[in-house]
Structure 1
Amino acid sequence: MSMELILTENVEGLGTEGAVVRVAEGYARNYLLPRKLAAPVTEAARRRLETRRKAREEQMKKDLEGARALVASIEQASCTLTVKTGEGGKLFGSVTAADIAAALKGQGLELDKRQIELAEPLRELGVFNVPVKVHPEVQATLKVWIVED
C-alpha cells in the first residue's frame, strides 16, 4: 500500500518542500512522519506549509539586504598585513584566510574565514583582490595589501 504526503522539508532522493509524494506506508510511518519531514495531505497542512514558506521568503529578503549592505562596507575597506620576509622579499610562511579575517576583525568587520575564498594561501608581497562570499547570491571583492615588516 502507498500513502500520499506533503513534504515539509527537502528530502534527498524524494522531493522538495511542498511536493506531494506517494510513499510506502512503512517509510512514512517509521521515517518521514516521526522526523516531521512530511505531513498527511490536508488543507491545514497546506496552509501551515504556505505560512512557513512566506516567513522563510521574508527572512531571505532581510538576509539579502543585510548582505548587500555588508558588501558595500567590504568593498570600501582594505586590509593591510605586515609580514616578515627573508632575502629577495620571500615570505616566512603565508597569508591565509584566517589571517585576513583576523585583520578585518581589528577594523570592525566580522567575517568568518570560510567566507574568504582563497584558492591557496598568499605567498608573496603585493596587492591582491580577494573574493568574499557574503551570501549565496552576493559576492564582494576585498583589497588585501601584503607589505614587508
Structure 2
Amino acid sequence: MPEPRLKKILSVFEGKKGGLISILQRVQEEFGYLPEDALAEIADFLRLSASEVFSVATFYAHFYLTRRGDHLVRVCQGTACHVRGARDILETAQHRLGIKTGQTTEDYKYSLERVACLGSCALAPIMVVDDTVYPQVTARKVVEILTNNEDGAKKKEG
C-alpha cells in the first residue's frame, strides 16, 4: 500500500498513459528526493519494471535518490572560477561543512555540489547558497557565509 502522499500523487495520473517524468518530479517535490520504495510503487503503478523507473531517475541529474539538505551549497568550478581560486573555495566549503562534494551533512542542514558553470564568469569565483549568489568569494568569505547561514537557521528554529 503506497504512502498517502505518494498515493495522492499517483491518483492524478490514474488511467493516463506515460507520465513517468512528471510523477518523478512531483514525488521529488513532495519528499525532497526519490525514495527507493516510492520508485517501486511508481513502477507497479505504471506497469513498468523497477529497472526502467530507476534508469530514468538516475539518467536526469535533477533527480536525487538520497535525502538532500535543507540548504543547497553550490560552488562553481567553471574556467573563470577555477582560474580565480574555485578549488580553494570548494575545499573550504567541504572543510567547513565536514562533507565532500555530493554529500549531505548528518543533520540534513546542507548538501554540497560542485557545478560546472553558473554562467556569471565576470563575478568569479561564485558560490550559491539556496537562491543567493555570492560573487567574488574568498575562502574567508565562505566560512563567514556558512557561519551566518547557520546562525540564521538556528534563530528561525529557536
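General remarks:
- Sorting 1, 2 by mean count of other Cβ atoms within 10 Å over residues 34-41 from high to low puts 2 first, with the largest value.
- Highest-scoring label, criterion being distance in nm of label points 7 Å out along Cα→Cβ at positions 18 and 138, among 1, 2: 2
- For -15000 (helix-only ellipticity at 222 nm (-39500 (n - 2.57) for each DSSP H run of 4 or more, over all residues; to 500), calculated) the corresponding structure among 1, 2: 2
Taken together, the values in this text are just the output of simple stated rules run on the coordinates, not laboratory data. Every value quoted in this text rests on a predicted model; they were computed, and no experiment measured them. Cβ atoms are built from the backbone, for glycine too; each structure is taken alone.
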